[in-house]
Structure I
Amino acid sequence: MVFNGVGTYEIVPYQAPTLNLNAWDGLLTPGAVVRTYARGDTPSDNAKWQVALVAGSGDSAEYLIINVRSGFFLTATGDNKIVSTPQISPTDQSARWTIKASTTNGYQVFTINSKISSRGQLSVKDFGTQSGADILSATTKNEDNQKWYFDAK
């Protein structure tokens with residue numbers, strides 16, 4: 001489960017590989033919160049994310065992460081707050097992310113970092129390993145709850 005640039009992925013927490021990043025309730029309205037959800041054999045569209053390159057290249061590449069079901073952008077809506085999918089412009093810095101390799105214990109995992117540095121990294125709240133754990137944009141610490149697999153779909 002490796003990030004290979006633009007494409008559609010199921011994004012999976014390193015510390016909880018039986019879960020995925022999910023636009024909660026599969027809402028088609030702006031503002032759905034993002035939480036973990038149990039992975040199945042075939043992920044639902046609200047658990048699939050299209051990664052689109054919008055600027056730069058290499059380690060400085062900036063991406064939009066777009067929910068396949070709703071078409072809304074994964075957004076760092078505030079410092080240490082739950083991320084959501086509001087209706088905003090693709091030029092809004094809170095919807096831009098960098099994705100960096102962070103190999104851990106031999107596994108190819110990645111950090112997902114907000115373009116707004118104070119909003120840190122995509123993080124599973126309190127290292128949650130159960131379905132329904134909030135996904136935050138939290139202070140950058142490069143801890144296991146801030147590392148992700150990318151499973152191409």
Structure II
Amino acid sequence: MTNTRGWTENYMKLNRKDREKANVVVGLIDSQTYWRDIAGVTAIFGPLVKVLRMVDSDDKAEMGHLYEAMDRAKFMIKKNVGKGYKKWWQMIDKRWNNQLHQDIHTAGYFLNPKYQYANDVVNDDEVLNGFHRVVNRMVNDNETRLNINREITIAERSD
């Protein structure tokens with residue numbers, strides 16, 4: 001970019017103070033450290049931006065998709081970053097658990113056949129507990145709750 005004719009022509013028109021600023025920019029653009037840092041930032045925030053786009057889109061995703069998308073983003077960060085992923089997961093989990101995560105998301109995730117059969121959600125305590133908390137809040141009748149649990153157990157065994 002800085003070797004193009006357009007850059008050179010514009011650079012020559014600059015006064016001394018602006019040329020000094022331009023030289024700083026050129027030094028940054030040519031720096032291997034800068035591009036390595038950019039790659040690191042992209043490896044961490046790229047997966048999170050995908051989740052934010054999903055949440056912010058006009059086509060609102062079903063609740064279970066948000067839970068799955070956040071899980072997928074975290075595992076992509078782990079894959080991209082390697083050993084240093086835990087500090088990033090802690091930051092994400094803090095925000096997720098305090099502001100974004102709701103039991104209704106885990107219930108939607110649990111009830112979605114796409115995830116239920118592919119991701120072994122019946123063995124995920126967080127998902128199962130979130131689902132049961134939603135059922136307990138929404139269903140007042142103990143008999144109906146027992147029937148729901150029975151149906152879930154039957155569905156699990158039919159796999």
Q) Out of I, II, which one gives 3.7 for distance in nm of label points 7 Å out along Cα→Cβ at positions 87 and 143 as computed from the coordinates? A) I
(Q) I have 12.2 for mean count of other Cβ atoms within 10 Å over residues 79-86, calculated from one of the structures I, II. Which structure is it? (A) II
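Please compute distance in nm of label points 7 Å out along Cα→Cβ at positions 55 and 71 for structures I, II and give me the label with the greatest value. Could the numbers behind the result be given before it?
Working: I: 2.4; II: 1.8.
Biggest value here belongs to I.
Out of I, II, choose the structure whose coordinates give relative contact order in percent (Cα under 8 Å, 6 or more apart) equal to 16 when calculated.
Details: I: 29; II: 16.
Here the read-out was taken from II.
Here Rg/Rh (Cα atoms, Kirkwood Rh) was calculated and came to 0.91; which of the structures I, II was it taken from? List each step's numbers first, then the result.
Values: I: 0.91; II: 1.25.
Of the options listed, only I reproduces it.
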**Q.** Identity of the structure behind 0 (criterion: helix-only ellipticity at 222 nm (-39500 (n - 2.57) for each DSSP H run of 4 or more, over all residues; to 500), calculated), options I, II
**A.** I
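Bear in mind that the values in this text are calculations on the coordinates, not laboratory data. Model, not experiment: these values are computed from the prediction. Cβ atoms are built from the backbone, for glycine too; each structure is taken alone.
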